[in-house]
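Next up: the structures, one after another.
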Structure I
Amino acid sequence: QAAGVIHTDFEKKFIKADCVTYEDFISAGGWHGAKEQGKVRQEGREYVMQGGDVVEFKIGA
């Protein structure tokens with residue numbers, strides 16, 4: 001649903017979301033560092049967004 005707030009196609013074609021806390025994102029220097037440090041989680045449709053989440057939505061074509 002959070003993806004749908006940005007654009008309805010995001011909600012309809014949602015596959016998963018990569019999530020990391022803002023603190024971990026900044027301390028790791030961005031997505032690449034956060035992934036290398038194992039800080040990024042893959043979440044599905046049932047995940048409830050938390051304050052401070054940095055999210056990259058994965059959507060289908």
Structure II
Amino acid sequence: MDGIFYQLKNGCNWEDLPKDLPPYSTVYWHYKQWRAQGAIDKLMGILHSQVREQVKKNPNGRR
């Protein structure tokens with residue numbers, strides 16, 4: 001998960017992940033699997049709702 005979050009946060013190429021993370025091919029393989037299953041979109045939706053709740057905004061983005 002750290003590798004996926006690192007790439008999404010920094011926008012780097014998969015091949016440029018820091019060496020203290022698993023090999024980029026492993027991280028990318030898991031990302032592709034989870035994205036195909038809808039897990040990435042679901043996780044991002046949950047995180048988005050939690051952040052909006054922390055700043056007291058409507059979780060679905062509407063006023």
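Calculated for structures I, II, distance in nm of label points 7 Å out along Cα→Cβ at positions 18 and 34 is largest in II. A value of -19000 for helix-only ellipticity at 222 nm (-39500 (n - 2.57) for each DSSP H run of 4 or more, over all residues; to 500), calculated from one of I, II, originates in structure II. Determine which structure produced the value 20 for relative contact order in percent (Cα under 8 Å, 6 or more apart), calculated from the coordinates; the candidates are I, II. Source structure for this number: II.
Mean count of other Cβ atoms within 10 Å over residues 10-17 computed as 15.4: which structure among I, II?
Values: I: 15.4; II: 11.9.
Label of the originating structure: I.
When volume of the Cα convex hull per residue in Å³ is calculated, the result is 93; to which of the structures I, II does this value belong? Only one of I, II returns 93 for volume of the Cα convex hull per residue in Å³, namely II.
Values quoted throughout were computed directly from the atomic coordinates according to the rules given, and no laboratory measurement underlies them. Quantities reported herein were computed from a predicted structural model and do not represent experimental measurements. Cβ atoms are built from the backbone, for glycine too; each structure is taken alone.
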